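Down below are the structures I want you to see.
Throughout, read-outs are computed from the coordinates displayed, never taken from laboratory work. Quantities reported herein were computed from a predicted structural model and do not represent experimental measurements. Cβ atoms are built from the backbone, for glycine too; each structure is taken alone.
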Structure I
Amino acid sequence: MNAVNYQKKLDEILACEDTRSKRLLLHACCAPCSSHCLTYLEGKIRITAYYYNPNITDRAEHDKRAEELKRLVGILNSEYPEAHIETAIGAFEPELFYEAARGLEKEPERGSRCAKCFELRLRETARKARAEGYDFFATTLTLSPLKDARLINETGERIAREEGVSWLPSDFKKQEGFKHSVKLSDKYGLYRQDYCGCPFSKRGTE
């Protein structure tokens, strides 16, 4: 079976539909990953960057990443006056991550614990998108070379069917998206963390 090119699917949707008046709730894991995704989508759709990451269980780290995302959006709105990117900061709910990860603490990165984490964050994003009348929801998670874009998109597509809101597919690492995010992070002096966010991924960096 041929692999799905999710970035091509994204480009086709943006090209074939008049999405400039549509609203996207974009789950944002951090400012560095968001940098490329926001500049890629800017001008093509109305974006709210939604920071919801209960996997980041350290409160200081959680809030630091949230503030850095807000700073990035402020910079981009000043550089792209027509962008009008908005931000929304979700609740700090580490207990939900620990509940989802129970029994999977020793799983390797990219394993079943990560799948549960994707499910948790994308479902909350979908529910907020539906409740607040967004046309699409999506995530910046596909930018990372360490994340499984197929799994993320399949999870998003399933949740979209279950929650009744449209999923916007992506594989933002394509077209040198990750390299672009590194350049933008350097340009804007963004805080780049060295682990995904959960205490189990941090364990692997120590």
Structure II
Amino acid sequence: MNWKEDATYLRSIRPYIILSFCLFFAAAVLGFVVSVRDPSLAAAYVGDVADKLEWILALSPPKMMLAIFLNNLFASALALLLGVGFGIVPAVVALLNGAVVGLVVHQAILAGGATFVLVAILPHGIIELPTVLLSIAVGLRLGHLMILTLLGRRVDLEGELLAGIRLLRWVALLLFIAAAIEAFITPVVVQPFVQPIVDSQSLSVIE
């Protein structure tokens, strides 16, 4: 499958791409609203998530890049391949990740403002998020085809699965680029925003 065939395949699953974006952003809005209504509870949850990911921040940039890349690739491949289970896994991945992003974004806005969030997320997120959601879309497509198969409809489930698997090479490439940006570039561009946040938190503790 060359890139033209890949592009044709992507056009064929456009409704599922739209669905994956809708699921993610609906959950993100919900997570954001929950954080607005109960910021202390959201802060506690985000703190727990940050504690679990703290080991990644302690790594050197090359090791951090590798850890981020492998984690995102594993999640994307899982959402894609397990889509054959009626699309349940990719739908859950989209909803859970969306909700977490919504919570984290609101908490980050409270800590450093909207500009801080854009600088921290946009450089790598503009590549990473669409790539992960694309994998989810393929999983949703496979899940739909599995349902049609059980209903007695004739569909090329095996061909679709192979097309999705072949698409993983592009997913891997894009996630590698996003991980490199997140490990090497994002820490540099976000640094001017970090110290004021640390200083403000230190002052609040002193007071």
- Task: Rank structures I, II by FRET efficiency 1/(1 + (r/R0)^6) of positions 23 and 111 (r between Cβ atoms, R0 = 30 Å, to 0.05) and report only the one at the top, that is, the highest.
- Result: II
- Origin of the derived value 16.0, 47 (Rg and Dmax of the Cα atoms in Å; candidates I, II): I
- When relative contact order in percent (Cα under 8 Å, 6 or more apart) is calculated for each of the structures I, II, which structure yields the highest value? II
- Item | Among I, II, which structure scores highest (criterion: mean count of other Cβ atoms within 10 Å over residues 47-54) | I
- Item | For -16000 (helix-only ellipticity at 222 nm (-39500 (n - 2.57) for each DSSP H run of 4 or more, over all residues; to 500), calculated) the corresponding structure among I, II | I
